[in-house]
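What follows draws every value from the coordinates through simple rules; no lab data is involved. Only a predicted model underlies this, so the values are computations on that prediction, with no experimental measurement involved. Cβ atoms are built from the backbone, for glycine too; each structure is taken alone.
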Structure I
Amino acid sequence: MDFLIPALIAVVVLAVIVGIYLWATYNSLVSLNVRVDEAWSDITVQLKRRADLLPNLIETVKGYAAHEKAVFENVTQARAETLTATSPAEAGVAEGHMQQALKSLFAVAEAYPQLQASQNFLQLQQAVVDTEDKIQASRRFYNGGVRELNTKIKVFPNNLFARRLGFSEREFFEVENGAAIAEPPRIQF
């Protein structure tokens, strides 16, 4: 009977330790999940901001290069893809298309010196550059959060219960065609 009390105390202490571990791990997984959601929200805000700038940019360029219809259609289509993307994979595909479309648009703009001198065009260019920088920063923050969350879910012993608690790995925001963003749109002032 004397050995039963220490064994019972050991079981209770072990249960308390396991309970504290599960509580702390669950809370950290929730925190990481919320951080990833917040980072994704930041990305969608910046993608929307860029999409809102594009109609004005297209109209400005159209005033000087109305015959470049295919370029304008590509930018419009890429804009629509960006706005309808709901997952990082879809956004990655849309981002690749957007980068290609912007490169074409700015290539057209380079052929028109009057357009390059337009104050409205220069302001829109600067706004696009600023937004591209913000998208890049938001993407890094998001992917960092996803890396932390996925690592926390995969490590032992978390991998034994994280999925049962409703946590799953998240996908990174990667552009489908890495070459499409290897060189950002060239914007000259």
Structure II
Amino acid sequence: MKNIVLFASGSGSNVENIIKYFEHKPQVSIACVLTNKRDAKVIDRCNKLKINCLYFNKTAFSKSDCILKILEALQPDLIVLAGFLLKIPQSLVKKYPNKIINIHPSLLPKFGGKGMYGKYVHEAVKEQKEVETGITIHYVNEKYDDGAILFQAKTELLPADSVEVIAKKVGELEYAHFPEVIEKLLDS
């Protein structure tokens, strides 16, 4: 049995997609979803899908070993950041080297770094008149969006594409590829 722990800060659409992808694969268990937002929609999704979800505050995450102890109890084979907005503390990166992955809504190294997430990335892509964008799945290290790249997928952009259209195209790539990359990592 392989255990996945998911971290999310928002609506949890990627979390739900990953949970549904693995729900009929008995060799993989979603051990828990952790969120730093008390009112995150991911909590509702987890309740509907009967998946354990824990809320934690920023102090518990970055100034104590609370999350580290929770993770030790859950024994994750892989930690997946699915729309999680906080920087991972160095203590977690050291404890789980090459066991924490993130998905970013651009073709890194373009449009990465602190404050570059969701619509901010898509707005920057539009502003720079990019002809393509995509997703990057990468290992997490001590810096934002800087870890080794595991996978990228691209989509073409048209000059008329709005920020919302760009977001939709990127979302389709995320849903299609993120669970598959997770599965390959667990199998390797």
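Using relative contact order in percent (Cα under 8 Å, 6 or more apart) as the calculated read-out, with 31 as its value, let me know the right label among I, II. Structure of origin is I. Match the computed value 0.70 of FRET efficiency 1/(1 + (r/R0)^6) of positions 38 and 158 (r between Cβ atoms, R0 = 25 Å, to 0.05) to one of the structures I, II, and report its label. Matching structure: I. Kindly point out which one of I, II the value -12000 was derived from, the read-out being helix-only ellipticity at 222 nm (-39500 (n - 2.57) for each DSSP H run of 4 or more, over all residues; to 500). Here the read-out was taken from II. If volume of the Cα convex hull per residue in Å³, for residues 62-117 alone computes to 94, which of I, II did it come from? The correct label is II. Comparison across structures I, II (criterion: FRET efficiency 1/(1 + (r/R0)^6) of positions 70 and 110 (r between Cβ atoms, R0 = 35 Å, to 0.05)) gives the highest value for I.
When log10 I(q)/I(0) by the Debye sum over Cα atoms at q = 0.13, 0.15, 0.17 Å⁻¹ is computed for each of I, II, the one that comes out at -0.65, -0.87, -1.12 is II.
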